[in-house]
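Next up, some structures in structure tokens.
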Structure I
Amino acid sequence: MTKAAIARIDRAPFGVMPDGAVVERVTLRGADGFEAGIISHGAALLALTAPDRAGQSEDVVLGHDDLAGYLAARRFFGATIGRYANRIAGARFMLDGREVRLDANNGANMLHGGNNGFDRQLWRIAELAERPDPTLVLAYTSADGEGGFPGRLDVRVIYRISGPTELTIAFEATTDRSTIVNLTNHSFFNLDGALSGTDILGHSLRIAADRYLAVDDGAIPLPGPPRRVEGTPFDFRAPQIVGARIRENDEQVRRGRGYDHNFCLASDGGVRLAARLESSRSGRVLELLTNQPGLQFYSGNFLDGSAAGKGGQLYRQSAALCLEPQTWPDTPNRPDFPSARLDPGQTYRHETVYRFGTM
């Protein structure tokens, strides 16, 4: 049976917000049991079902079974992050000679858009299309001054089943006033399955980066250029077991309580391979391709068992990992970093591809 014959979209209510607004779930169904479930709250990837080496399909991202779990606490499971993913030092920056002050929600710093980032918003379903590929477009308008950010920002997130076992997420944004934009998806992956009860320390990871950003105790990049990965626990240029060096006596590993660092990707503006993740247990492989200049690798260090997720599973340290393509952290305060500036008449474009296979 061909992909075109079975590809379809299902749409259903997922829950109700405190103000009575309905949250919807849209499921994009591709070939061979590959499916992506998305909810309009936070434009979040709720579920991603991919086959293992035996052909058994399982959900491989953490999350909750109902809306109440997403509303109870802010954990970013699968969410669209904005206006600015990662941190901005001191929750402030200068733009065209004016100081912009943001929500300080991570100590003195801003994290993931401030107190009410895009992950906390109800997005509208702007488009659904089953042909040629199952596609969902979600839209949100961020008002001028929201979270402290200047300019009205009109944002679209496009989820598309772009291959038999491939999901593409594209972000687009325009503004009516000069601002900064840095969007990403914050999915937590475990290639053994969200209900497996295993951790990701045995997964093998390759990252196509020879430099990374060392950080201070607040996870803000240190002054100076990116550091070389060679000779450090951050060298993933060849495949490495995630847990092999996570307990090493390394200052940066200590500061992150594991990995929570930006890896600096070679970038020519095109979509290219940034990371490859493998599980020898399930045989699943995830290749991540992106056009972004950075990849934040987070090894689930702050999952502490306080979050009960899908199937009642308690998510503990390293239950999953995140691979977040984005601009580098604190870019608005670092003219030596890739720019996150967006001006009227320009369109912000970010494309990331999650390509699954088996080994």
Structure II
Amino acid sequence: MGLKAKWSKHLLKFKFEAGTSRGVYTEKETYYIKIFDSENPEVFGLGEIAPLHGLSIDHVPKLEEVIHNTCVTFDSLDLEIFPWNLNIILSQLIDDAYPSVKFGFETALLDCMNGGRRVIFENDFSAGKKAISINGLIWMGSKEFMAQQVEDKLNSGFDTLKLKIGAINFEDELSILAAIREKYSAGQISLRVDANGAFSVAEAEDKLARLSAYQLHSIEQPVKAGQTDAMAALSEKSPVPIALDEELIGISEYVQKMQLLKKIKPQYIILKPTLLGGLQHCREWIEIATRLQIGWWITSALESNIGLNAIAQFTAEYKNTLPQGLGTGALYHNNVDSPLTVENGSLGYDTTKTWDLSIIDS
């Protein structure tokens, strides 16, 4: 018998109100895909479909119908999956309009090919031999809430912090950065900020100039995506290095990727596999960025530990020494228990721990 696909839904509950310039998250819908041989259903690959409200192009009312129909089509094809035909099958099975669905199926198939062990890639990370340096994420909220998060992350051993900005008073955000810099130099603590497109084009230049006083590593998406002329101008003269994030969403053709990066010439790009259509699309972005001497790092997009695990193992395939954005595993009350661990500002994989999939199986 050929491979079969089954999907289920899960509602993740945040431990706190997670604020961004696009709004506040308190819960998040996610979907799990199991792929298995019908003659041996106990061995299965597992992937996660986790679109983000207000950001993913496939966070649409008919998404569950799309997931269901994709499973039905997959079941009817009586497929066998090999490394050489994986991307061919994905491109024909799932439209690029549904990037999170493609990521979920892609990682479930990779897991299935590797024996259904939650090992997407065999490397030093998945073998528990090497951890991945990550940034500590500081969510938006009151000045006091953000300051407390900073203190907690520093006490936990992080030496790179990423602050969400653009939703509270800009002066309060600057005062938080100033407080960090009063205690820690740029050589001790690296600071990233993420505006999620919150600045207007008219104010961006002035705000970037003021932010530069705090010796920031970079700023993600200072203005909204789609304003490529403005973003190119900012990238050329900004005193703070520019990192593209939302700007990459919805661009699936290789030529379009190349054209975008050659036009804007950012200092960095940030890759979120769930939003960009999976791992193969991220490989293309990395190849183009490397050719154009543009830095990059990979970030999770509020997936549960199923998606985070796949993204981390993919990240470990590259020798990228920049801290990655993979510190989201502790966000939820009801996450999937996993071997993923965060210690001293690094994400690791503890091979002595097991996966508890009771949340998914219930």
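Given -10500 as the derived value for helix-only ellipticity at 222 nm (-39500 (n - 2.57) for each DSSP H run of 4 or more, over all residues; to 500), which of the supplied structures I, II does it correspond to? Derived from the structure labelled II.
Hey, Cα extents along the principal axes in Å, for residues 146-257 alone derived from one of I, II reads 48, 43, 25; which structure? Structure of origin is I. Which structure, out of I, II, was distance in nm of label points 7 Å out along Cα→Cβ at positions 162 and 322 derived from, given a value of 1.0? Value 1.0 for distance in nm of label points 7 Å out along Cα→Cβ at positions 162 and 322 corresponds to II out of I, II.
As an exercise: Cα extents along the principal axes in Å, calculated from one structure in I, II, equals 59, 47, 40. Which structure is it? Matching structure: I. Given 4.1 as the derived value for distance in nm of label points 7 Å out along Cα→Cβ at positions 66 and 338, which of the supplied structures I, II does it correspond to? Here the read-out was taken from I.
Computing mean count of other Cβ atoms within 10 Å over residues 82-89 across structures I, II gives 12.0 for structure II. If you line up I, II by Kirkwood radius over Cα pairs in Å, for residues 74-185 alone, the top spot, with the largest value, goes to II. Where does the value 22.1 come from, among I, II, when mean count of other Cβ atoms within 10 Å over residues 42-49 is the thing being computed? Label of the originating structure: II. Using distance in nm of label points 7 Å out along Cα→Cβ at positions 170 and 290 as the calculated read-out, with 1.8 as its value, let me know the right label among I, II. Matching structure: I.
FYI, it's all coordinate maths here, none of it is from the lab. No experiment lies behind these values; they were computed from the predicted model shown. Cβ atoms are built from the backbone, for glycine too; each structure is taken alone.
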